[in-house]
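Novice: Please find the structures below.
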Structure P
């Protein structure tokens with residue numbers, strides 16, 4: 001029996017329909033703005049659009065959970081998504097907040113490993129999703145286009161790794177500086 005205080009979350013997870021030609025054009029522009037797809041020719045986008053699925057989420061609904069299999073790349077069309085990670089002690093730490101035009105989950109297209117964090121809709125949210133099995137089939141059918149997409153993913157991973165290395169380096173420098181100040185050197 002459901003308690004009157006329980007929040008029921010509804011989602012139209014299985015919809016995959018472009019509502020209008022304007023929406024389709026908006027999605028094309030979004031794809032072309034993402035480094036992963038920037039090198040795809042505009043005339044080839046119609047092939048890619050065939051494997052994109054639209055999803056809607058309500059505030060507080062999980063798009064995926066930490067530990068879930070990584071199965072796709074998500075592109076935010078409307079709304080905001082928060083990426084959070086839970087520590088072993090159960091504390092939730094917000095890693096990032098993404099909004100319209102941003103994307104996340106690209107590593108799943110490469111390795112399919114478990115999700116290292118959860119993604120939660122902050123507000124009403126619409127996302128376009130490219131699932132790994134669909135992309136794998138796309139790459140098999142159109143290897144030249146697939147190589148361009150994989151090259152784009154590699155570039156993003158390299159940029160994020162360089163940024164992570166720089167952030168780590170800055171943390172180490174701050175730690176050393178604090179240690180020196182504490183010891184009076």
Structure Q
């Protein structure tokens with residue numbers, strides 16, 4: 001556009017010069033038509049190449065999309081399989097824990113029952129031992145009481161003998177004094 005503003009056209013300068021363009025067409029028309037033909041062929045080749053590139057690019061993009069989709073599907077399947085496997089393992093662990101808890105509860109109940117029975121047996125044994133000791137203590141007390149009574153009677157018997165001896169010695173003393 002800047003050239004048009006700077007250079008006036010042939011028609012503006014000289015109105016009869018429009019024919020110059022025709023002359024130029026006559027003189028250079030062959031070259032221009034050759035150039036136009038070449039430009040048209042080049043343009044067609046460029047358009048064909050661009051179309052081929054576009055098709056190749058769209059094919060590659062489609063192939064990449066397919067590959068990505070297949071990879072995603074495969075990964076999703078692997079994730080789903082892994083999740084299912086982990087879920088089954090978690091369920092198995094939960095079942096094992098429940099079984100272990102049940103077994104532990106039964107064991108604790110059995111141990112508690114055994115402990116209660118043992119405690120009852122110990123209490124019964126202690127009660128029996130206590131009764132036996134009380135019986136032995138009463139028997140010993142009775143025996144000791146009997147022994148004390150026997151010794152008391154012996155001592156009293158000895159005491160009587162002492163008193164009789166003392167009286168007799170008193171009499172001997174009186175008789176000796178009297179003599």
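Novice: Upon calculation of P(r) over Cα pairs in 10 Å bins from 0, in percent from the atomic coordinates, which of the structures P, Q produces 8, 30, 32, 16, 8, 4, 1?
Specialist: P
Novice: Just checking, which of P, Q has the largest value of mean count of other Cβ atoms within 10 Å over residues 42-49? All intermediate terms of the calculation are to be shown ahead of the outcome.
Specialist: On the way: P: 13.4; Q: 10.1.
Between P, Q, the highest calculated value is found for P.
Novice: Moving on. On distance in nm of label points 7 Å out along Cα→Cβ at positions 98 and 122, which of the structures labelled P, Q is highest? Before the final figure, lay out the partial values.
Specialist: Numbers: P: 1.3; Q: 3.8.
The structure with the largest value is Q.
Novice: In addition: So mean count of other Cβ atoms within 10 Å over residues 50-57, computed for just one structure, reads 10.0; which one of P, Q is that?
Specialist: Answer by label: Q.
Novice: Tell me which structure, out of P, Q, gives 1.03 once Rg/Rh (Cα atoms, Kirkwood Rh), for residues 66-145 alone is calculated.
Specialist: Working through the options, I get structure P.
Novice: Taking helix-only ellipticity at 222 nm (-39500 (n - 2.57) for each DSSP H run of 4 or more, over all residues; to 500) from the coordinates of each of P, Q, which one would give -12500?
Specialist: Values: P: -12500; Q: -36000.
It must be structure P, since only it matches.
Quick note: the coordinates plus some simple rules give every number you see, no bench work behind them. The shown structure was predicted, so the numbers you read here are calculated from the model rather than taken from an experiment. Cβ atoms are built from the backbone, for glycine too; each structure is taken alone.
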